[in-house]
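Trainee: These are the structures, in structure tokens.
No lab work stands behind these numbers, since they all come straight from the coordinates. Only a predicted model underlies this, so the values are computations on that prediction, with no experimental measurement involved. Cβ atoms are built from the backbone, for glycine too; each structure is taken alone.
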Structure P
Amino acid sequence: MPLDLIIVIVLLALGVVFMLIEIFLLPGISIAGIAGAIFLIGGITYAYLFMGTTAGNISLASSAIALGGSFFWLLRSKSLQKISLNTNIESTVDNSSLQKIAVGDTGTAISRLNPIGKVMVNDVVIEGKSVNGEFIDEDSEIEVVKVETYNVLVKRKQITEN
């Protein structure tokens, strides 16, 4: 009986540790999460099979309390601040070249707009977006419909015949 108790405690402890590693260090479904689930399920199943229903219920409740309690303890502790990212990004994107572009200007699609690609307007290469979602082939003539913060909305230039 004491050996069974030690096995259950070790399996549940490993399960809780691996689940916390999965949650805080390796988010997503990874080996740690799968191992944690296997250890937790294995420990609870072992307790039900070899120690009885009462021990199984106790191990189920204690593993839930241990996992929840350690989760909230780690959230409140300062230990995660040592590995967390605390840097604030202060820089901005230089979009001063957009001031050279106005609505109605014409240019050329440098890459295929699918519906987003590179365009050249007034000797400025900028990201262009097709205004109605149409695909515009490379080297097509385009017209600026709207100048946004970081890109321009364009449409295919209508060719007028004289």
Structure Q
Amino acid sequence: MKKDELFLKRIKAELLSEPSQVSRLMDEYRGFLRKYSNLADPYILRVKASFIADFYTGVEKIFRTITEELNGGTPRGEGWHKRLLHTMMLEAKGIRPAVISKELYLDLSKFLGFRHVVRQAYGFQLDKKKIEELEKIFGKTCKKFFREIKKFCNFLEGK
């Protein structure tokens, strides 16, 4: 096996290991909702916010692997998180296709923005309506993300 093939296989393995963690997170989230979704409690909002923020953290780990290994490094400076996400929507000519679609980019932008709020605000400042908005697209976005990462991994394999 050639050195380049081994390199791409390693990257693919790294990329496909993280979705299993995100999938486990989604399973925990569904279990949490079955048990606690009927409670109107500010603590429930904090836990929901944590699940939503964790989801985007997993997404970003995958994007960082791609950008570190294939793009020559993660963006630096103020706003690097937004630039990283935007870069994943762009084709890097001669290197790789776009990792995600524009539709997924738009949805993930909402999760990135929310994660920033979760990290910067006090829990009692969380916006219930924003959490409900993200909950509506959480499962769909996660599935679409998995499909698009798998498609990207197929590119790495030459399929």
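Trainee: So Cα Rg over 2.2 N^0.38 Å, computed for just one structure, reads 1.98; which one of P, Q is that?
Mentor: P
Trainee: Another one. Work out which structure the value 14 belongs to, where relative contact order in percent (Cα under 8 Å, 6 or more apart) was derived from one of P, Q.
Mentor: Numbers: P: 14; Q: 30.
This value belongs to structure P.
Trainee: Another question, if that's okay. To test your reading of the models, identify which of P, Q gives 19.6 for mean count of other Cβ atoms within 10 Å over residues 13-20 when calculated. Mind dumping the intermediate values first?
Mentor: Numbers: P: 19.6; Q: 15.0.
Checking each candidate, the match is P.
Trainee: Looking at structures P, Q, which one was helix-only ellipticity at 222 nm (-39500 (n - 2.57) for each DSSP H run of 4 or more, over all residues; to 500) calculated from, given that it came out as -27000? If you can, show how the numbers build up before the last one.
Mentor: Values: P: -14500; Q: -27000.
Structure Q accounts for this read-out.
Trainee: Now for a different question. So if we calculate Kirkwood radius over Cα pairs in Å, for residues 45-100 alone for every structure here (P, Q), which label has the highest result? The partial results should precede the final answer.
Mentor: Details: P: 16.0; Q: 12.2.
Ranking P, Q on Kirkwood radius over Cα pairs in Å, for residues 45-100 alone, first place is P.
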